[in-house]
Structure 1
Amino acid sequence: MRMPPLKLHRWSRAEYDRLIARGAFDPDDRIELLDGLMVAKEPQGSWHAATVSHVHGVLQRAFGRAYHVRANAPIAL
């Protein structure tokens, strides 16, 4: 039996912010909005943290003060 395709709702940034403001998620929930879809964030272990730290330093040295390098910081686009 063939299943019909899933119908996904693409959330706007404003809708997502309203859900957060209304307490739809717990502070410990690891959820992010990517291209309108709510996605569970993957846990980050020590290998990931060390790699991000290393790459952050490499990019800062490569670009100097001309650019601001952010690592693991939330950003709303």
Structure 2
Amino acid sequence: GADADLVVVDLARRAKITKEILHTVTPWSIYEGWDVTGWPVMTVVRGNVVMEWPEGEPRAKVTEACTGQYIRRRLARQA
């Protein structure tokens, strides 16, 4: 079978977006200060849980190193 990547979203979880809760190299976000409903609580990549955010924790826990790869885009006639 093929690998599957997925994100589990808690549609009832409320969060205030701050730079402290985002896992990014950018020190700011255009969404900072927004109050949102619905938040990712788990990410699974190739069957491995790579991020989980338990209820009540101030920040998500990244459980594995990133394994993404750049995939070069091809034109339709090259496919």
Structure 3
Amino acid sequence: MASFDTEVEGDLEKSTLGSTDQCNVSYVCPSFHSGFSIETALRAYNLTAGLNAAAGSEDAYLQCLASARGMTCAAGKILSA
């Protein structure tokens, strides 16, 4: 991400909320579940009106693009190994 001039923040020791529809796929084949944050005014969670409103912001759009770039590079490294 540094090559895209994008700073990555995170605390791997802190638990976060999230959901996935991967079920037991990862037991059968390798899987990957990424995540990125969308800043909200009142710390809104998944499937709430607050997060829905924040998800439509320009900042959320830019965060999504940065995350997609990082995932694309990671996939390229994995597939070319």
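Just so you know, all these numbers are worked out from the coordinates, no wet-lab data involved. Quick caveat, the model's predicted, so the values are computed rather than measured.
Structure notes:
- Entry that produces -13000 once helix-only ellipticity at 222 nm (-39500 (n - 2.57) for each DSSP H run of 4 or more, over all residues; to 500) is calculated, selected from 1, 2, 3: 3
- Which of 1, 2, 3 yields 24 [relative contact order in percent (Cα under 8 Å, 6 or more apart), calculated]: 3
- Source structure (of 1, 2, 3) for Cα extents along the principal axes in Å, computed value 47, 29, 23: 2
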